[in-house]
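Student: Alright, structures below, take your time with them.
We did not get these values from a lab; they are worked out from the coordinates using the rules stated. This structure is a prediction, so every number in the text was calculated from the model and none was measured.
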Structure P
């Protein structure tokens with residue numbers, strides 16, 4: 001049986017399927033979510049409930065329905081971007097806006113879990129951080145492949161991408177990416193997230209470890225047809241320690257703990273929640289134990 005994730009991927013990015021889904025209204029999308037929750041056609045409700053329980057959240061049927069509703073809503077939003085019918089969602093509120101001033105002028109790396117489609121996230125970042133240099137890292141993605149109107153430069157792999165990221169940070173800019181999602185074939189390091197070993201991007205850890213960098217916890221949540229951005233107190237990375245390996249391991253876990261705290265605020269909106277209970281082929285595998 002095909003997975004729900006595979007079906008949502010096709011609905012999001014296939015031109016024909018995206019047109020079919022994107023033409024539906026929000027009420028129809030919510031009705032589809034109810035059908036998914038009640039019928040469980042992909043036999044994934046139990047796993048979703050187990051994942052919710054791992055995050056110490058409500059794991060009952062209504063909580064599972066909320067997870068499915070958000071997953072389907074995100075697929076619908078991406079489908080509308082794919083079909084050229086989407087418009088940016090406004091940021092209705094910035095919680096912790098004082099941390100924008102605190103990080104201004106410093107190289108800033110956002111530590112943010114995957115909760116909304118990339119075009120919506122990038123529009124929100126541009127709206128909130130628009131007066132600062134911005135750069136986003138997207139696997140196998142460039143700015144030319146994103147919908148019109150996305151105002152954040154997006155770089156992919158290669159030395160040119162790294163130079164662009166470092167130059168942006170050196171100018172007091174902001175790096176946007178999702179450290180909790182790593183494609184197969186990319187370098188990863190292990191962290192513990194909600195009691196489970198998970199991969200985190202090795203490249204992200206290296207960028208986050210640079211002295212003078214400010215790590216800014218951030219999470220986007222959906223509120224009806226608007227977004228709320230929550231910022232938490234930033235962490236300033238100090239000078240390079242003598243024992244870099246131990247410091248790097250410690251930083252990895254700090255990053256994982258930050259992600260866990262952000263995810264726990266609304267676990268039903270974390271798009272990678274189902275992967276807590278199975279090994280997703282879309283994610284990079286963990287390094288061998290002991291590495």
Structure Q
């Protein structure tokens with residue numbers, strides 16, 4: 001079994017830095033729940049983004065033979081070997097995950113498993129960056145503010161359903177796991193957080209003819225989500241496109257399924 005130590009950044013001689021969006025997880029129960037959700041195993045090609053003070057790193061490395069961590073903060077990266085039980089299993093890469101080429105960590109027959117308590121200020125661009133490597137990734141377990149996780153995992157006909165829901169669910173199976181209160185962090189954030197799982201599809205259940213066209217269409221209609229599709233897509237699609245796809249032109253974007261968005265996007269490039 002792994003040992004979890006509750007960490008206080010001040011006790012560790014580190015002041016949380018706002019520019020890095022640092023909130024350090026210290027709740028032992030939450031940490032244990034995340035590790036159980038990830039279920040690390042010997043042989044996993046496990047990557048942690050933003051290990052911080054190693055609250056999650058320590059139990060993860062106790063359960064697998066090797067762990068690679070990406071840390072932008074130079075001071076935190078330097079202190080990691082002294083905070084984990086098996087430093088010889090740890091590979092530290094001091095880098096910005098937003099700019100990192102995850103292909104460099106791929107090994108034959110060992111898809112990436114990625115975990116992290118992501119900085120909330122870069123969460124959306126980082127998720128879309130990671131989707132570029134989806135074919136090399138088995139799964140991803142992340143913690144973000146609950147509001148964003150609700151949007152990622154939302155179903156049609158809900159107020160949370162939007163661009164993030166459609167585009168991430170096009171590439172991945174997205175599962176809400178559990179909520180995390182502000183008190184689980186030091187310093188506590190102003191919002192509730194949540195842990196979720198993304199499992200990139202090896203074979204997408206629905207495939208668009210042109211994924212860039214799909215992204216453009218989805219982004220466009222959700223910037224005008226109160227408009228009907230007929231009004232928001234005027235000039236992009238003609239009436240015939242609605243007839244061919246069976247999509248109601250008077251519908252609003254939050255009512256459409258992923259399959260319907262793909263069908264409309266395919267008409268843009270037909």
Structure R
């Protein structure tokens with residue numbers, strides 16, 4: 001774990017130097033599958049490909065650009081991960097969480113995450129946006145396994161509220177003010193990359209999950225461990241109703257996410273304006 005900590009610190013130093021005299025913004029975004037186009041809403045001032053940052057894993061998924069951006073969303077300075085890593089790419093949970101660890105060391109205080117997810121709740125529809133209020137980790141791993149880095153957080157962090165209640169309340173207020181439909185739900189994380197069977201969807205729904213996806217949870221665990229406040233939203237890109245299940249295609253998933261981009265963009269822009277001012 002010492003080598004991992006040193007790699008995180010080296011990457012953080014590289015990013016800080018690349019920003020020059022510009023202060024590190026207190027808010028960072030993670031742009032998920034099909035939502036990378038949200039970076040077009042950011043007035044980019046610094047663009048760092050993941051491959052150029054020491055120790056940074058690189059995304060092998062075509063929908064993820066793989067670059068760290070610094071710029072302004074509206075009038076508010078932000079950092080943004082345009083693309084993320086996943087367990088199904090062969091990365092460990094520590095590697096998936098590496099960028100978030102770097103953000104935490106840099107001093108980021110709030111992390112707004114987005115992802116594409118399957119909808120288990122029959123009240124949802126494709127392209128709906130759902131505020132994640134809690135999660136179920138079915139990935140059989142997490143980024144806290146192994147020696148703990150005390151400088152980052154406690155050995156046994158409390159997880160009763162990994163999604164910051166104040167930020168969630170603010171998101172609901174913003175949605176109401178902007179006339180946005182914002183559902184609430186529990187996200188269940190799986191390793192992937194295959195989608196699930198009908199029987200698995202039934203089991204997930206019985207467990208209390210409203211959404212299923214292959215990301216976000218390792219990042220949230222690592223961020224929460226470091227005291228970074230988290231808010232996450234899912235875009236429902238396919239419906240996972242076992243008694244009315246239809247095959248999902250990548251093209252349809254990306255299209256559904258793209259259709260929700262304006263709503264997610266408005267939500268994030270208004271949020272960062274209020275919390276990052």
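Student: When semi-axes √(5λ) of the Cα gyration tensor in Å is computed for each of P, Q, R, which one produces 28, 22, 18?
Tutor: That value comes from structure R.
Student: Looking at structures P, Q, R, which one was relative contact order in percent (Cα under 8 Å, 6 or more apart) calculated from, given that it came out as 23?
Tutor: For relative contact order in percent (Cα under 8 Å, 6 or more apart), the value 23 is produced by structure P.
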